[in-house]
Structure P
Amino acid sequence: MKNFLYYVPRALAIIIVAFFAVFILEGFSPQFGWMDSFMHLMLALAALGATIIAWKKPKIGCWIFILFGAWFLITNFDNHWRDGLIIGGVPLLTGILFLIEGFKKK
């Protein structure tokens, strides 16, 4: 169980960073401009920063993931609630797992 609480939130955090980083490539499409790629780059870098913080200090990083997941769930609940549940639920789950790991690690 200790290995599960250590590796799963870190793997989910890396998957979140990779998910947002894939959208940087849409800037090569003619219908999107460089500003779209730049905004996705900022989102990927923010997720990477949260991952680095959570990797070193799980009690602090967990709140970043929890706030991001809750923010995305709240802002997308009325429009596309299934998309918001998927995209906001994974960071929320990652934050909860980092929180549990942070309290187990003393």
Structure Q
Amino acid sequence: MLLKNYKFDITLPECNLSALTVNAIAQLSDDISEVFPYLNAILKGAICKPRTKTLSFRHNGKFITLFPKKIAVGGLKDREEVKKLLEWIREILRVVAKVL
């Protein structure tokens, strides 16, 4: 499996500490950058930047940026929404890794 484990922290948006949403940063157990070109091809509106090794896209109104060993997500309601979104990303990575 491409992504075995992750842990995440939740933060308030720096520009608006009274916001009704939270941001999350997940630290990953594995480097996922090898699948960025494939994700770029299948995720609508994704932007892959090979020089900075990032892939950014939106999913259900959430802005997501993948780094080699980190995922940043903004505009989430709570910890449960963070977990759901990270598991969705993990499943996408699993599917892509299967075809490589």
Structure R
Amino acid sequence: MSAAMSLGDIGEPAFNPLIAALQDEDANVRKWAAFALGEIGDPRAVEPLIEALQDEHWEVRGYAAWSLGRFGDSKAIDPLTYAASSDEEEMVREAAAEALEKIKAE
């Protein structure tokens, strides 16, 4: 968590390592990478975060949804709508619904 937050603070230079971390075998690494990408706010992260909504681990999906809400990109509306209505985990559904509210408010 500390490393991901530090990378988020670094900003753009950390973008590529964080994108790579979304594919790490450790779910904790993927989760915090999704979070840090939301902190950085680089719009190139939208597509990888949309893909992360399909991760096997619910916390990764939840942080991906949260991060997508920070971008305000309409490309995320359909995947977030699906997650908000269909994900098996309540936390993911709630994060996706909140992200949708943020996107639609912008």
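No value in this document is a laboratory result; all are computed from the given coordinates. If you're wondering where the values come from, they're calculated on a predicted model, not measured in any experiment. Cβ atoms are built from the backbone, for glycine too; each structure is taken alone.
Numbers below:
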| item | result |
| --- | --- |
| Structure responsible for -22000, with helix-only ellipticity at 222 nm (-39500 (n - 2.57) for each DSSP H run of 4 or more, over all residues; to 500) calculated and labels P, Q, R on offer | R |
| Structure responsible for 3.4, with distance in nm of label points 7 Å out along Cα→Cβ at positions 50 and 82 calculated and labels P, Q, R on offer | Q |
| At a computed 12.3, 35 (Rg and Dmax of the Cα atoms in Å), which of P, Q, R | R |
